[in-house]
Structures are given as structure tokens and as C-alpha cells.
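Following this line, the structures themselves.
Each value in this text was obtained by applying a stated rule to the coordinates, not by laboratory testing. Bear in mind that the values here come from a model prediction, so they are computed numbers and not experimental data. Cβ atoms are built from the backbone, for glycine too; each structure is taken alone.
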Structure 1
């Protein structure tokens, strides 16, 4: 009897050590990137709740990379060598494309909370995303622009250096067609945008499509305000959170009524469903700060994975279970399921940000 108990104890510990783990692969080496900490806190909260509910203990193994793509490769290879069967992470599309390529022939399931380029999941059976695909996002944003700004002159700011920004901007220009008056291309971290700003102003561009990162956006708005140029901006999740946009562009720069923008976001901050209220309360209690879109989508991503998999099951069984996943009670969505390219069908939220703060402008079902 004692011998059997001892064997059972050893077997459980071998099982727990080898399989009850989830790898989180993110930009932990970037001390200025708060997105990583919000995503991780959301993921960790979901796992803690799962442990409490099931009695299982799950180890979170963190794999860190920096801005260099070689670092992403190194972190992914380490996760593969360590025998990870489940990975969550890849903040940006260029990072997730690399991770997905490296694990596509491995028995590893990879979920990215925030990478949106279509190439991330296209023809990759074991890579999934919790957020929208850029082709869905840009179509919704184009329809919004077409409806909201019918007779306005529109310019497209196009950062060509990243899969994320390149696809969005190129597609927006294509969809706008003749309505696009000015298209301007920039490269990675181009600091001086004054020529582009001046050209947009001289062409009387009233709406600027700026589907890029917050660093580009910040430079453009700062340099535009120097010459008293204040168009309406159309942006995306790459700008950061609604709160950070309001803080950086209105409170810190005193633009007040001159600044107006619209951007898509991962969740409805004003959602009054009880599960959202509980999530906000639990997050605040655990981390002494408010949840934002990244913590919410990190939380959902971990819950989608945990609800779909059985740690004892084989790769194909878990993969098929994840493909069939559906939910009507996620924090970021009232209705969620994966389509053929492992991208979700869910709601897209468009916010208006001005001196009155951030308010939900449109909710689009994708």
C-alpha cells in the first residue's frame, strides 16, 4: 500500500513538473514597456483563478526577449527545448510571426493576445489570436471613416517598417481609393516628420489615418501643433491605451479642444456586465491598479486556453478543442469564436478621444 502511494506521489510530481506549465513569451527585457506587465497580470490572474477552481498547480514559465528579432528566436528556441506545450505571448505581429514559424511543426499551441497581422495565423494550424486580424480591423475603420467623414480630405501616414503598420496603412489607402488625397511613407523611428506634417497641412488634409505606434503618433501631433495644424486622427490599438492617449496628448500637451481622435480598442471599458465588474474588482485588489485593455485581453487569452485544453490530453485533441472554442462571457467580448484562420469573430470597439476623455463611439460586430 505504501509502495503504491509512493509511486502515485512520484507520478503526480513528474506529471506536474513536465506538463502543468504554460510558457509566457513577451518583451520582459524592455523596462519601458508597460504593455508586458498588464498582459502578464491578466494572464496570471486567470491562471490563479483556474488553480483555485480545479486544485491544479500551474507553473508560469517566462521567456523574455527584447526589440531584436534574434532575441525573439532565442526565447522561442528556449521554450521549445524546455518542452513547453502551450505558449501565450507575442505582443507585436513581427514577434508572433517569428514565434509561429518556429513552432509550426512542433506539438505546441500558441495564443497571441495582441498580434493582429493576418500572417500571424495564416496557414499556421497551431497559432491562434484573441484579438482581431488587421484585415477585419481596417475594414471596420474604413467603413467608419467613410460614414463619419464623407466630404473630408483624408491623408494616410504609412510606417513601412513593421508588418502591423505596413498592412494596416496599405490596406486603408487601398480601401479609401480616390478619397485618399495624400499618402506618405515613413520608416522605423523616423524622428523628423515636419515635411510630411507641412504637406498634409498645405493640402488641407482634415483627417489623418495614422495606423501606427504611439511613438510615431506622438511625434506627428507634437510637430503638427507647432504649426497650428490640428486634423482629426484615426488610429488603432498601437497608440496604447485610451488613458495613455488622453494623458500624453491632452493633459501633458495642453491641446484641449484642438485634439480629436478615434481609435479601435480590445474591449468596452464601460461594459456593465457583472463578469466585467468582478474582473475589474479582482484585478484592482490583486495589483493595486485599474485593469486596462491589455490586462483584459491577457485574462481572456489565458481563460480561452485553460477552458479548451486538458493537460493530460495529446496535442491533436487539445488543438481540436481550441478550434471549437466558443464563449458568450468573455471580458472583451459578448460573443467569441474562432474562424478558419484562427482569428476570432467578436466585437470591435471604436473610441472617440478628445478633451472630454475617451468615450465609446461605435461597436462593430466582426
Structure 2
């Protein structure tokens, strides 16, 4: 079916999720998705009046530093903790008569909100699952996830692992797998070459136990010529890494920025590294890999979850075994050997970029929705 025929068939779409000025990768994702969808359909963007209660999320939830992800006509309607507000929002959506509603899904906190919302919506619902289950599991998360995803008509997932997880609760689900698209809107000025001649790697994003920063620091003890920048919010876990960070062998080689990285500062971290490192012990997929690819930077990642589906070993980065310090040491050495022998990671990333485009995701949405 041609793109024009698709547009004539599928005219009105509502997208629900966080958008600028809300922080985080899913907010960026939603904004870029809306931008691409608007090229082919009428889109109404519904975001949150209140995303998380301050009791649960005490830090600032908004970042106004980079409005390149802004959706100018977004409506901030949903109070996720107010059932009457949620019902009112559903009725407002119904009055617009959309042909489908797309909901961003990543955490069971939203289960009560979306369960109520879906109960009142009068059109098909498509869930884009960033994580089917949360990275950090807790009692009842499976039940809460099934409670809301069972109301979905179809699903888009970003890795085979997510697909397997979805099938454990919804074996008959109608779905498509589409690679997580690349983020490019962090670019606010012309890229510069990395300053200095040192070999510098980057660990970027929220620091959580499953992301394996401790393994990376241990590997660095055996790589005396490698420098590392750690940029992200430790979430109160600094003490877990204190002993490693104080090791004399890392002195002067590890720079830590503990805290949320404003959008306006993201480019500086990526343009001044050789590669991003994702030493994850477990993963479904990673928006960080797509931020790196947006800056044409290679990724050194573990063979965890969906990461091998994103990083092509020896071409757009290097893959290593999760939780294996020696494998990571060898992987980092191999990366620099490939780089010094002439492997053009930037060119390879550009050649592999088609499957990570937002247009490709929109094609998948239309294909799935029209066939369902």
C-alpha cells in the first residue's frame, strides 16, 4: 500500500506519553515520534498534567534547556493519580474520534491510569513497549503489567527479548518488532573533533546496578591508557562504587558527573569520546545506544537482551559478554585495534541507519494498525 493511500485510510491518531518539558529518553522519543507521524496523519498529543507524585519522585521532572523535542500543540491533560481526571481525558479523546491511540509503556506505575483510560476509550489501542517489565523487578509487577497490556489491540517492541516477555503474558498478541530509532535532536551546534589525544570512553545515563558500571571500572584497572567519563544520576548509589573510584590506579582517569545531564549538555559528552560503553548485565534495548548513533559514535556493549540486535560487532561497535570483566577488557582493546587499523565506524553507522529511522517506525505503525 502506498504512503498516500495509508494517509487517506488512517487520518487521526492520538499519542499518549511524556513530551517536553518532561525529562528523559521516553519524552524525547514521544516528541520525535509525533513529529514523524504528523507528516502522514492528523495527530493529537496528550501528555501529563501530573506524571509522578512528588512523594514517589522527589527530583525535578522537567528540563527546559532544549526545546528541540517540543511538541507545540501538546495538551497536558492527564493526572496519573486522579481517576476522574483520567476518565475526563478519555472522553475528550473519544470526542475527537481518532482511529487509534498510541500509548508509551515502560513501567507498571502507569497500570491503574492506563487501565482506566483504556476502559473508556472507543478505538483500538497500540502500546509501544520500551520495557514490557521494569528493569528493577518488584512484587506484582507482572500482574500490573498484564492488567493494562491485556487492553491493547496491538504492540510495537524494540527487541526480541521484549517480544518473548510480552508473549509470557499475552501469547496471542498482535505485534511487530521495530528497532529503537536514533536520537539526533541533541545536536545544537556543529560537531567538533574530540579534544585531546587520550583514549576516552563514555558511560552515560542513569546509573543502576543492572547497567554494570562496576564491571567497567574493574576492567579499567587493566587498561591504564584508557580514560572514562561517567555522566548520569547515581540515584543515591554512589557508595556502591566508592571503593573502586578511590583506587589509585584510576586516579585522574575517571571523571564523574553525578546528576541529571540537561539536554543542552548531552552533545559535549558524546563529541568528546571515542565510544559509548554499555556494560549492561541485563537489557531489553537502550536509548543510550541510539543517542550515540545519533552522534555517529560507536558502541561497546554486552550481548545482553536486545543490544546485539542494535550493535553489529566489529562494524558499528564491539560486543562483549555481560558481567565478564576480561571479555570487556578484550573488547575495549579490540575496539581501539579496529579503530587504529582503519575501521570507519562513523561510515558504518551511517550505512546502517535506515533501520533506525523514525520513518521506519511510522511505516511499522501503519502496517501493523492496518493489518490488525
Structure 3
């Protein structure tokens, strides 16, 4: 078996730390917990699961704390988790096999299910996140939204591979005030990064994400656009996340025509995903006047596109939107048929509308 250290940093995480550490116990990992100034019971609770607890003076730099935790790891291979990430699945034999079959200069990605109580159509999103690597080859860079980078060059375009580790992430769940405070804290550090590297689109993207999570769509639009106007590497997964979020923010702010103009020239770069095709179809429905026939073409493409298990199934959204497009075309029977199909897929808006129709029928 390959020895692995699990490295975690945190502050005032007493509500999460036990749920983070307890699932790790069956695997006999070395657990490193670095505390950055807790004033609650976080360290006391962590001590039930590990005696390797270290203090680190917070200097507004997540990478500095991460890299400090790596120096405390006894083993070369490290698995990095956050306090608000809770292990739900891990195949230790398959994990070791994955490490052994990939070069030391590559990075393993966990599967993370991120929950949110923001105004999204899905209650969670699935994503692959760089989290397992050899500490002699890699370290962290950036003050916040830190990324794993080659320790010699700081490059992030290394080989990646999937590892059989899955976690639930609850970092975006909380009250409006809690989410606003978190966004303000994150953005303060991101603005510092922009001063140092004003042409790095990743920082503008992350600022936009923070604003998007608190429904500040105007500011989200400003920073998504700044990121979009800089050179983008399609190999970076966040670029594809941004494609959908930027389109949806432009629709929210009445800029659907601008979104169409921006994305038509790069359509082929993103049109491999159901989610993007649904977003693009929505653009046609939000034009003035709406273009339901063109929208239908995008939704049909979405239904013909293989479902990405990490992105999720958007066929329910496509069917519901096809119903709305038919409504605009005056084809009521087709609209009703697509509504039923979307409800059968469990698409929330369709289910809600079907229930409303049923209540109205019962009243008559």
C-alpha cells in the first residue's frame, strides 16, 4: 500500500471538522490539520482524530497555509481536503493502483459534489478537483482559490487523472449574510492577485463567481467579461464553467443579444456539452423578438449529446425549454407534450407547473 498523508487547513470549523475527519478513520491515513487561528472548538474536536495539529499564523494567503501543511506531512503523496468537504466514497486499492500507474509528475482529481442554496436550477454541481500529488513535485500558488502547480515552474498544465475519491462540499451553503461576507473576503484577496497579475483571467473569473453566488449579476457580468476578453486555455475546466455562467448572467441582466454576439464565433469550442447547448438555446428564447426555431435546434442537439456524469443530466431542462419554445410558436399540444416529458425526467420547473395545472383542474 502507498502511504498517504491527508492535509487539511481550517479556522473556526467546529460545525464541519468532525464530519470531515470521521470518514477518514477507516483508511489509516496520516492526518495533518493546520489551524489558522480558530477561536472555537475546532482544534479540540480535531484532536479526537489526529495528534498532528499545527498552528499557522494567518497572512491572507491560502497557498501559504496549504504549503505549510505539506511540510508537516510524513509521506510524499498527499491528499488535500477542506473542512467543508466530507468523504462519501473511497476505494483504497483502486486509489493506490491509480497512483502506481501514473507518473509522479501528474495530479489526481477527486470527484466533488458542491451543494448550494443559491437560486440555481440544480441543488448541486459535480466537478473534478486537483487534490492528490507528490509533494516534491507540486505546491500551491495564488492567495485564494489556490491551485496545484509544478514546484519548479508554477505551471498548471500537468497531466491529470481521476482517482476513486468522492466528497460532498457544503462551502456555498449558508445565510445570505454568510455568503456575502465570504464573497467579500474572497474578492479582497483576488483583487490583490489582480494587482500582481492583471492579465490572468482566472482571477477575474473567480471574482465573477463570488458575485454570482450572492446574485449580484451586474458585478458578475463585469468580471466574467474581463476574463472572457483575455486569452483562455480551453484545457482548463473552469473556462467551460465560465461559458455557461457568463451566458446565464447576461440573460439575467438583459444582455442576451450581446451574449449571442460574443459566443457565436466560439460556439464550436463549447458545444460538446448538454449544459452549454441548453444555455445557448435559452439565448435565442431571450432575444428580442424571441427565436424559438433556432432555440429548438439547440435543445435537440442537447438531447442528442451524451450525458456527462460529472456535469449532470440536462435533458429535463432541454425538454422543458422545448415546451416553452412550442408555446411561443402557438403549438399548444406539442408544448404540453414536452412539459409532461420534462416532468417525467424530474425537472423541477416542469414538476411544479404540472402540479399547478392539476390543482387548477381540481378547482374547476
message: Quick check: 16.2 is what I get for mean count of other Cβ atoms within 10 Å over residues 131-138, calculated from one of 1, 2, 3. Which structure matches?
response: 2
- prompt: To which of 1, 2, 3 does the computed value 22.6, 73 (Rg and Dmax of the Cα atoms in Å) belong?
  reply: 3
